[in-house]
1. Quick check: 36, 25, 14 is what I get for semi-axes √(5λ) of the Cα gyration tensor in Å, calculated from one of P, Q. Which structure matches?
2. Identify the structure, out of P, Q, from whose coordinates helix-only ellipticity at 222 nm (-39500 (n - 2.57) for each DSSP H run of 4 or more, over all residues; to 500) was calculated to give -14000.
3. The value 21.6 for mean count of other Cβ atoms within 10 Å over residues 75-82 was derived from one model only; which of P, Q is it?
4. The value 2.1 for distance in nm of label points 7 Å out along Cα→Cβ at positions 99 and 163 was derived from one model only; which of P, Q is it?
5. Compute distance in nm of label points 7 Å out along Cα→Cβ at positions 11 and 59 for each of P, Q and report the one that scores greatest.
6. Comparing relative contact order in percent (Cα under 8 Å, 6 or more apart) across structures P, Q, which is largest?
Structure P
Amino acid sequence: MSQQSVELNLSEIQQNIQDACNSVNRSIEEVKIIAVTKYVSTERAQEAITAGITHLGENRDDGLLKKRDAIPKGATWHFIGTLQSKKVKNIIDKVDYIHSLDRKSLAEEIHKRANKVVKCFIQINVSGEDSKHGLTPEEVPAFIKTLGDLQNIQIVGLMTMAPHTEEEKTLRNCFRGLKSLQQEIQSMNLPYAPCTELSMGMSNDYKIAIEEGATFVRIGSALVGNEQ
């Protein structure tokens, strides 16, 4: 069975985003879709670009480099997976955003290797699940204060992964927790940490995430599928 076209999937997703925005009086312009292409071919990723997607997300350095070489123009690249410090040098000049900053040693490596200011999201484990990476919400304000001397790091926002559940209350609590933390960081008025963005929501929960304030949603299977 052939996959439904990305263009058709995107049309349905955009309608869902519009409905979610309407329900909380947000503008759809505030929400950007990241096509998570880690499980699909370069051709399928290119189909997303052709359909009008401009943000592509990869979670491995080799996958990102392979697709970026094949799709040299028209894409903004997001590294959304766990990033080992030793891999930073492979991707640092190839990505526009890093969504998984979660420790000082990684921040220092990014700063050292970068030739420009790198837009970073701090990864937060809002749910407290052992299987999730990221800082606890309580650790974040102090962590951000340690980054002020790293001129190549800009904290543009926060990222989290919600629990795998259909329980709407659980999902909302997770996303609201991240929104609350974002507001706390913004109130610190740090020039290197404007923290205007929230990267949260995936294929199964992006509508709820948008209702709770997401500005970037990371959509894979519902948009591009998950088969090579």
Structure Q
Amino acid sequence: MRSLRLFALLDHLRGRSAPISADTLAEMLGVSVRTIYRDMVTLQAMGAPVRGEPGVGYQLERGYFLPPLHLDHDEMDAVMLGMRLIAARSDAPLAAAARRASTKFAASMEPARQATYSNLPLRAVSKQTSESEGAKTHLTLLRDAIRRHLVLRIAYVDLSDKESERTVRPLGLTLFDSAWLLTGWCEARNAFRNFRVDRIASISGTGTTFRPEKGQRFEDYLKTL
């Protein structure tokens, strides 16, 4: 969703009186510094009055305001339903983030469309089960570990109630109808492994990080499906 990241960059720059470094922006958005450099070149090419350069920092020219975001009816439905589904199915921090993001979307629209978007007759309802509640216990920690490339030690109980302990590189999360699934690189098996999040008994850090390597990334796992 590069377009959303570009809007987020402008949002972070707006209202700042001093330049903000590419390193700080990269950390805020969870991307590489090189990605920030490319995005800034794209914004400048699109006419956004971004001042600055690599190694110095970036800042918006004074008096610049983001233009209203125009979404057609299907796009508004998709965004609202997606945000409400996340709010219904996720851990508390991510649910709150979805509501904040939805509010920001509304604020960025033309005034005539803000009320239409906020009052869309679309709802997402999720039945609370032991599986969904069990998953929420670990989702915040797992999302942070994926973002920061933290190696984890996981105590796991499979569907046959067999217990095991794994050292895992957490790579990605998938939401199914009835469960969240963690995809990781298992250090002991030297292969991809999937873990039902609600079947994870405990998680602890190892104090180490990992560098994404070709053949061991989430996108590499998806290619095997």
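Since every read-out is calculated from the coordinates, none of them should be taken as a lab result. What you see is a predicted model, and the numbers here were worked out from it, not measured in a lab. Cβ atoms are built from the backbone, for glycine too; each structure is taken alone.
1. Attributed to the structure labelled Q.
2. Attributed to the structure labelled Q.
3. The read-out was computed on structure P.
4. Matching structure: P.
5. Looking at the calculated values, the largest one is P.
6. P
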